[in-house]
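Engineer: Listed after this line are the structures, all set down as structure tokens.
Please treat every number below as a calculation from the coordinates, not as lab data. Computed from a prediction, not measured in an experiment: that's the story for all the values here. Cβ atoms are built from the backbone, for glycine too; each structure is taken alone.
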Structure 1
Amino acid sequence: MIRSFIALELKDKQTIENITTFTSRLKKNQPKLKIVEPINLHMTVKFLGNISENLAPKIYNILQKEVNESYFHEKTFTYYLKGVGQFNRFSVLWVKLIGDIQFLQNIKDTVEDLLFERLKIDRDKRTQFKPHLTIGRLRKGRINYKTFDSFKKIIEENKKKEFGEFNIDQIRLKKSELTPKGPIYTDLIF
């Protein structure tokens with residue numbers, strides 16, 4: 001079995017540097033904040049969970065031939081990352097994606113339809129694509145309450161902060177290997 005997901009990767013070096021600088025500031029305030037490693041920054045299109053090894057090449061071929069070739073065909077689409085937010089009482093910190101969200105919704109819908117029709121992979125319960133880039137996680141039991149008010153203030157002050165470009169030229173099938181030091185993501189290519 002392979003733990004996997006379909007994603008849009010963040011490759012823009014300056015944007016990654018801007019996010020890293022910002023997350024370092026957050027980490028100084030909340031030392032137990034789990035920062036997403038720069039190499040792992042991505043936007044999930046669909047989480048697949050554990051899939052069989054013989055299913056992975058079939059998913060890869062669908063993504064390459066019917067999604068990447070149809071939607072991207074050697075084109076790059078520019079989006080922007082702007083504004084910090086949080087889910088679940090600061091347990092997930094994220095940056096919002098700005099741009100033609102309907103285009104990405106169409107890609108997500110196509111992926112969902114093709115995987116369901118061809119491979120009987122269940123569609124996500126949430127049909128609307130809410131593009132965000134997770135930058136960190138903070139569990140309730142790990143919060144330093146002495147500095148938490150200033151941490152919340154940092155988030156509030158950066159609700160409109162611009163981090164830079166997010167250029168998208170394909171979606172990727174990714175393997176997620178969970179380790180004690182954090183996840184390791186690698187491309188699945190067949």
Structure 2
Amino acid sequence: MISDIQQDAATRMGKSIEALKHEFSKIRTGRAHPSLLDQINVSYYGSESALSQVANIAVEDARTLTITPWEKGMVQAIEKAIMKSDLGLNPATNGMTIRIPLPALTEERRRGLVKIVKAESENGRVAIRNIRRDANSEIKEALKEKLISEDEARSGEEKIQKITDQFIKDIEKLLEVKEADLLSI
């Protein structure tokens with residue numbers, strides 16, 4: 001009973017960590033990476049498609065991405081989608097190839113991104129704590145229904161707290177790495 005609750009809590013906390021990693025990947029660090037364009041959708045024959053499904057995205061050098069559409073008619077649509085995105089990127093077209101130079105991050109912008117990263121990590125911590133609260137309430141409910149003893153409930157809550165502490169440490173490590181990545185020039 002308690003091990004099931006612990007396993008469920010650990011699984012849900014792991015998913016919260018994965019969601020945080022996904023949010024961190026959206027925040028650019030000044031280096032070119034194809035995942036920067038993951039959230040961009042392009043109008044393709046009347047329907048919205050992910051940019052990666054209508055073009056090849058590659059890293060030319062540390063500060064430049066290249067996009068090669070699979071169809072010539074998609075060049076303008078891709079350019080327009082990149083300009084409309086809130087990434088602040090200016091694509092340059094050269095025939096069938098679109099080059100996207102990434103501007104260097106200013107110190108002010110870096111500080112702003114660090115604040116965003118800290119806010120995202122705090123959201124992750126809150127999600128972990130909410131999962132802990134849910135698990136503890138399940139244990140209390142089992143105790144109330146006399147399915148487990150008080151000693152089992154207490155040790156179950158202690159184990160849930162240890163799991164929570166470990167996942168909070170994981171969030172702190174992720175935050176530390178991302179912050180150092182953002183602040184390095």
Structure 3
Amino acid sequence: MTFEPVELAGHYVRLEPLVERHREMLRPAAQNPRIWTLTASAFGAAFDPYFDTALQRAQSGAERPFAVRLLAEDRLVGGTRFMNIEPAHKRLEIGSTWYDPTVWAGVVNPECKLLLMRFVFETLKWNRVEYKTDARNQRSRDAILRLGATQEGIFRKHMVLADGHIRDSVYFSVIDTDWPDVKAGLERRLRY
């Protein structure tokens with residue numbers, strides 16, 4: 001049994017459990033192809049299948065996807081989710097994260113990750129959060145390291161992407177004993 005969907009709110013963003021009413025509000029944020037260069041395509045005609053899959057995984061309890069709302073502008077700017085949820089092992093992955101490029105390198109990503117990890121470590125009392133990204137995606141790798149995560153290794157030939165590319169995936173983690181320092185670093189970045 002996994003945990004129920006939960007809304008998480010901070011100073012800058014609110015993470016809303018993904019539901020059908022988010023579809024059209026989220027569509028404009030997903031239209032910049034720069035977002036999807038090294039990830040699964042969800043712009044144009046691919047947006048609806050992407051969104052439908054996210055809803056199906058949410059309804060089954062396999063994942064907990066969120067729409068990311070930028071509070072200052074009251075608009076949806078991206079998505080993220082809890083996935084690969086393993087209650088017996090007290091671990092999960094935070095992934096399928098994407099944002100409109102207008103919010104890249106700002107407060108959105110660090111606050112989203114602060115809210116998500118705070119829930120995992122302080123509410124659920126779980127042991128581990130995992131992140132992974134395409135080895136070619138240096139921007140994402142750098143962002144994960146800036147969160148305070150530890151790079152653990154590279155899974156070679158880990159995934160076959162829609163375009164046929166065989167992806168190497170870089171794995172990172174934050175564990176419960178890392179959390180106090182990671183949290184403090186994120187709060188400093190956000191000027192909490």
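Engineer: Compare distance in nm of label points 7 Å out along Cα→Cβ at positions 61 and 85 across structures 1, 2, 3 and report the one with the greatest value.
Structural biologist: Values: 1: 3.9; 2: 2.1; 3: 0.8.
Between 1, 2, 3, the highest calculated value is found for 1.
Engineer: Of the structures labelled 1, 2, 3, which one yields 0.98 when Rg/Rh (Cα atoms, Kirkwood Rh) is computed from its coordinates?
Structural biologist: Working: 1: 0.98; 2: 1.16; 3: 0.93.
Matching structure: 1.
Engineer: Out of 1, 2, 3, which structure matches 3.6 when distance in nm of label points 7 Å out along Cα→Cβ at positions 149 and 173 is calculated? Intermediate values should be presented prior to the final figure.
Structural biologist: Details: 1: 5.2; 2: 3.6; 3: 1.3.
It was calculated from structure 2.
Engineer: Also: Hey, Cα extents along the principal axes in Å, for residues 13-116 alone derived from one of 1, 2, 3 reads 41, 32, 22; which structure? Could the numbers behind the result be given before it?
Structural biologist: Values: 1: 45, 31, 25; 2: 41, 32, 22; 3: 38, 29, 27.
Only one of 1, 2, 3 returns 41, 32, 22 for Cα extents along the principal axes in Å, for residues 13-116 alone, namely 2.
Engineer: Thinking only about relative contact order in percent (Cα under 8 Å, 6 or more apart), which of 1, 2, 3 has the largest value? Before the final figure, lay out each step's value.
Structural biologist: Details: 1: 38; 2: 27; 3: 18.
Comparing 1, 2, 3, the top value of relative contact order in percent (Cα under 8 Å, 6 or more apart) belongs to 1.
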